[in-house]
Structure P
């Protein structure tokens, strides 16, 4: 009951001060706003200097009073230079003769009483409040305030004497602890003794002498709260709140301390630190009475850090879990004390809607930022998230198109890190570098990077089998992509000369044949193909029982070279030998088409028809053979499965009708 009565008096006092402040501080100019910004930045010295200049330069007692009040507040509330604050408020009162408004005069006397109380000069404080009583009518709220403050100070001083007597009488008993705590409370309360520094000293004495008492946790909490709300010593307040959580983790004040600590981090825009503390409340104090405010604050911090998915989740928890049963009186904990539940509901729904629409674009922006910084692992996480949760948006579709390339880039990064390990042997280093170059070439189609990567393999050890592969791949890029056949030949011939008994030598020989064939240097092409056939054959087994190999390709290409060079007799001989010797070749149907065309040109309708029909029968539901026909028989103007079938059917029909 006593505690509630004290709170009521304090609220009355605060209300009275606010009414007077509203009356006094009605005019705000740009310079005045700058002073407030300096105070928010805790740049008190510059704020004081600016106010002193404004006071010197301003005309009119009302404006001077406003600047003096701001100056007094800095000395009183922030720098705790009470003698300086005293001078400022006395200076305001000296302006009374110059026509200072009554509200300014009353506020100055109230603040004078507060300053005297802070200095422990209670007789002077009572005198200031007595003046308020004398200069205002009995019905005026300031008159009542003056009376209440005088009563409170006198009762507090009387209670202080009583508690000190209890300390002496009950030394070493639990009652002594209660008395010590009560003394600290008398000093703490602004409407009573109003000496927060002495309150802290007394709480600290309690903690030093009785660290395990049940009041110890609250005493530690009070120290933190005074430094926070009364003295505005934010770093010290954070440190003291931390002590509550560390020293008294099972007390009711632990979560409270963490909550205020997190709020201070959030207010100073240290959002990451704030998140750490808020989440520790969620993890370690699940029954915290103010959990609704924790989740709302988490939403604010995540939103500031642009972690919109987490912000949305936090707001939804506040909205769906806590708001439906929340007493409206607790809305003040999320700075919405002036709103109804329905207004908060509407606000939350709009925020959730906005974030839901915003999240995909912001996720995409973040993943692009990660990509620009080369953090592909992080980008991939966001890409997958977008594909799963926002796949129907334009950002989800864009992300999906980037996934594979970013996965390859992430793999390259990991391989590059692996390359820096001290215990890596040369062979493993070359193999890893070859893998990097291969990813650039085959997966990312970044041929410039691929060439650089392959050349690095050659620099490490030009005689290794990995160098054979690097030379071969460089040749392929110059031949097929960059269309520089002479440069390609240089690299293929290097493989043939330096790595004679390798698979790459056989493949390079075949590629030499391909280059000469495209250059219409047919004799050289034929020699290269013949040499390819002479290598040990390495077969690739395809669906349908077909066997492919470079020898198979080379032998087929011999027939094509003769055909392209219009040596049809040689071409016929080559393709007939091909069909006879390679019945399981995936190019079997293509060889039959060439033979059909050759015999048709020679007017041998029977054989031409037989070869066309054979090709047609082989191609029925045969993707392997169809793919090779499209690859090998483009010379006939057939570039799709439908065109192949149409081509054969038309020729069969024409030949059958002849």
Structure Q
């Protein structure tokens, strides 16, 4: 099957290349390929995407609307370097195997932000356990755009930005009254599981499970300088286990924006969520976020922001073999930074940040009661200089110092450089140090914790993991900026890698494992991407990623890191007829699922599609499908979805 798919892909690429050459020069279309999109995540300062000095990818609201994506993870699967193959297109399912440049999000190697602030809440976002970080933080309908910055980001963001940063930016107030509403209904089947020579059939084998969403939002600026935005989203699905389990999530977003003059702007937002997996999980979270921007004099900017976040959760139930966990985690953060121009060629920025994390919950497991009660503080200062060496060279040195209440001080420098060879060609290169704090489970449990067939014991003496990361890329615009191609090389060398090891002892007659800084790893690879869009409605995105990830101590490949990955999306929009369609193909190579490299997920391809029709000027009806050919995604040892179909109605007014 894969040879056929690649043959079709090759024919399409030749045909598409011929179309591009036939078009010849035309008008510039920065809006089509997001080249003029203003981004802030890479340097914490605004830049047009084509001028940002660090490798950055933007996924806009229009990009999302062209796809059949039901979750954030679906949106990201076309991004080179991000592996999302081992997941299902269903709300509330696990996303803990997702990686960026070979490093796991769930274990904190990639930083996930919502509107620039850290988020947890692992169950509703697909993370594993109370410590995990999932990518499905909020519903797709609330997203304005996603900014993806690759490479070590600890110089600006501190811990957990070893592989890069994903910033999910939500919608906000509009200048005139506008709103949206819609809903969807979907159906899917669950495949049987083949594990250890045994076949386990879903209890509803042959029947469809169902998913549904509903949303509404409204924004306005009723007064000259005061705007608001209100949004609510409801999601429901039935999971992908042996038995269907109803999952629900209610999400509310409120934003107020006040900009009385060109020199002052403030935004207050609140995000609330209630998630429940019937009889198994329940989570409530809320966040309050205040951002202010001031320009005391021309060329000077003062940023002040802070947020409070609370996540209350109940995972499992009394007697659950993986522990009954219930309690609370809280985050609090405050940041100040000041930026100004010096001699017109330097933009200097200095900042300070405080982050606090409070853990207050209990794990009940086979009669053991394990309290987790910690208050963790991190104080940070950072500095960055965006130096325009010439009109076509920009250098960006930066450094950050973090003082962690447990680990002490960490210094993380970074240097980036951008060279504009001509108006169509840009070279970028970066080198930087990053670090990652051990997870809650690795550090803070006060007694061994049962995890099915074994017990795990935390290790409070762990050191942070450290890495040096390198990247180089070349970006080329062609045919009046209608075609953009990029080729990048990356490498991360990680020391003091934390791994789970067997102590050789037993606890309650089961093996006892613990965590140690025992190894180092190397992840390197190549990323290629091409994007094209034309006035007459045809668009194409293609990407290829080669990743070479190794545990250097035992010379074994890292788990859940596919060596090869290919993504293709072709879209067509006919504005006159109000119709359109898109087709996606994602190929993922073989992955190892165990450290000994004895078990694998085989290579696989997944095809999705979407077709839509505009109804008048305010409504769009679409039929969306994922996994059209029913692929097992190479993972027959777990329950997986087969085909997924969704009928959706979106309205704007």
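What follows is calculated from the coordinates using simple rules that are stated; it is not laboratory data. Computed from a prediction, not measured in an experiment: that's the story for all the values here. Cβ atoms are built from the backbone, for glycine too; each structure is taken alone.
Compare relative contact order in percent (Cα under 8 Å, 6 or more apart) across structures P, Q and report the one with the greatest value.
Values: P: 4; Q: 12.
Top value of relative contact order in percent (Cα under 8 Å, 6 or more apart) goes to structure Q.
Just checking, which of P, Q has the largest value of FRET efficiency 1/(1 + (r/R0)^6) of positions 296 and 360 (r between Cβ atoms, R0 = 41 Å, to 0.05)? Please list the in-between numbers first.
Values: P: 0.95; Q: 0.50.
Checked P, Q; max of FRET efficiency 1/(1 + (r/R0)^6) of positions 296 and 360 (r between Cβ atoms, R0 = 41 Å, to 0.05) sits with P.
Supply the structure label, taken from P, Q, corresponding to helix-only ellipticity at 222 nm (-39500 (n - 2.57) for each DSSP H run of 4 or more, over all residues; to 500) with the calculated value -2000.
That value comes from structure Q.
One of P, Q was used to calculate log10 I(q)/I(0) by the Debye sum over Cα atoms at q = 0.05, 0.12 Å⁻¹, giving -0.53, -1.28; which?
Going label by label, the one that fits is P.
Which structure, out of P, Q, was mean count of other Cβ atoms within 10 Å over residues 480-487 calculated from, if the result is 18.6?
Working: P: 13.2; Q: 18.6.
Only structure Q yields this read-out.
One of P, Q was used to compute Cα extents along the principal axes in Å, for residues 48-111 alone, and the result was 30, 26, 14. Which label is that?
P
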